[in-house]
Structure I
C-alpha cells in the first residue's frame, strides 16, 4: 500500500476514534433547578444559569425553582423532586456524612457539577437595639433565613461558640431574606442573618434606608479562628467596604463557604456534560445576566467540590477535556 494510503488510513482511524469519544447531545427534557427564596441571591443566579444553559442547548428546558435554600435543596434532590440544585460545599459535605442538620439522614444521591462564588456570613441589626456583638443576642430574636436554609445550622453553630443555646438563650425566627429588613424595622426581630454574596439584596435594602444606623456583626477573631479550625470547609472572609451605603470600610472577621452546582445522580452524562459546558463556555453571557456569576469561571470550576463530593461523570468528562481536571 502506498505511503499516502497508510497516512489516510491512520487519519481516518484517528477521526473515527475521536468521534466515538465525543459526548452525544442531550435528549429533549425538562429539568428543575432548586435555588433559594425570592429575596436570596441564588434565585436570580439560578434563573440566569437556566437561561444560559437553555440558550446553548434548547433541548434542555430548565426552570429555576423558589426554595428554602441549601438544606431544602438537598432534601429536594434526595426525594427526586429536582434534577439540579445550588448548594454550599459545607452543607453538601455534611449531607453526605449524615452530620449536622442531616444527622441520621444522610443524602448521597447527588454529584458535583461546577464550583462557583463564595458566600459569606452577614448579620445586620440596628444601633438602637443596643446589640454590639453576637454575644449580645442573649435573650433576643435572630432571623436565620427561610426554614431549611444554610443560616439555620450555621447560626446555631456560631451562637453556641458564644455559649448561647438556641431556644434557650436566644430565639430563632425563620424569615425569607426579602422579609428580613421589614421585620427588623418593625421590631419583630432584633437581628437578621443572611449567608450570601456581598452585596446582597436584603442588606442593600436595609442600608439604603438606614445607612450607618445599620450594624454588621461578625465573630470576634478568637472565636472565628476556633470555628474555622473545627470546620475546615469554611474560610475567612471580609465584607468589602463600599458595597453597602454607610459602610465605606472593610468589615473583617466574616467567613464563608463556596456555592456549588450539583445534580441528582440520575441526570444523564450527556445532560451533565452539556450543563457544565454551557456555563463555562458562555461565561460572558452568564455574567451579563447576573453579576454574581463573575466567580463562576474555569479557574474556579472545582472550587468547593474537589475533596468534598464526587464529580458527576458527565461533568468530569468535560472538565478533563477542558484541561481543568487531570
Structure II
C-alpha cells in the first residue's frame, strides 16, 4: 500500500500537564510517514519549554514548531495547521489528548482503499480524576463507507458521526479547495466547520474502533462553558441560517432547518447544564427565537419530523412559559 505523508496538527496552549503524554502517543504510532506540526499559541505556562525539550530528544522525527504572532485561539491554530500541512492528509489532535498506536495506520488504510475525503474514528473519554474510561463520541452510522454527497450530508444531519474536528483524517486538498477553514474567535468552532464540511463531502468512511483518548479534566472546555460559549452558539446558528437562506435544493434546505432546530435544542440544554442560570438561559432562548424556525405551513409538511415540529414549537413560546416548560422537562 502507498504510504502517503500524514500531517498531525497539535495546538500548544496551557497544556503542560498533558502535552508530553500527547506527544508520546504520536511518537508511538505504527505509521511512520508523519509530519508533526506544533503550533505555539502563546500560553503562559511551561508547555513550550516541555515541547522544545521533547523535540530536541527526538530529532529523528519530523517535528515542526510554528509560532503565532500572538495568542489567537484554536480556530486560527487549526487554520495554521491546514495552511502549513505538507501531508496528503491532516489529523487534528488536541494537546491534552492522546491517540492509540495504530490510529493513523488504520485510518490511512481505509482512506486510501476507499478514496474518501474523510475518515472518522471512535473516541474514548478518560476521566482523569477517577481514572474511569467510557465511550464518548461514537459513530452511529450502520455503513462503513458513504460514496455520494446526499448520503454523506444526511449522515451528518442525522448525527451519525461526531462533529468534533479531532479524530478525523481529512484530505488537505479537499479542505483547501473548498476553503473549509475554521471561523476565527469561536469556542465551538468544530460544530460549524463540520457542518460546512458536510455540505461539500462526497465520500466519507468510518473506522468503528476507538482511536482517540479524550482526557476529561477540570480545565476541559466541556466543563467550563459560560456566556461566551452561549454567544458563540448564537453566532453559529446565525451563520448556518445564511446557508439555509442561500440553499436552492428544497430537500437539503429543509434538512438544514432541521439541523438548526436540533442545534438550538441541544445548546439550550448544554447552556442549562453548564450554568443553571435562568437569566442566561432566557437570553439564549430569546436570541434563538429571532433565528430561522418552522413556518406555520411547515407544521403541515412531511419534510419535517414530529420531533422537529415539537422542538420548534417549544423553542418559540413566550420566554417565561418556555422556561417553565423546559425546567419541568429537564428538572435541575
### Query
Hey, mean count of other Cβ atoms within 10 Å over residues 28-35 derived from one of I, II reads 15.1; which structure?
II
### Task
Using Rg/Rh (Cα atoms, Kirkwood Rh), for residues 52-235 alone, single out the structure from I, II with the greatest value.
I
### Query
Comparing FRET efficiency 1/(1 + (r/R0)^6) of positions 188 and 292 (r between Cβ atoms, R0 = 30 Å, to 0.05) across structures I, II, which is largest?
II
#### Entry: Test item: helix-only ellipticity at 222 nm (-39500 (n - 2.57) for each DSSP H run of 4 or more, over all residues; to 500) calculated as -11000, pick one of I, II
I
### For 91, 41, 35 (Cα extents along the principal axes in Å, calculated) the corresponding structure among I, II
I
#### Entry: Origin of the value 16, where relative contact order in percent (Cα under 8 Å, 6 or more apart) was derived from one of I, II
II
### Query
Ranked by distance in nm of label points 7 Å out along Cα→Cβ at positions 92 and 196, which of I, II sits at the highest value?
I
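Computed from the coordinates by the stated procedures, all read-outs in this text should not be read as laboratory data. From a predicted model like this one, the values you see are computed outputs, not experimental measurements. Cβ atoms are built from the backbone, for glycine too; each structure is taken alone.
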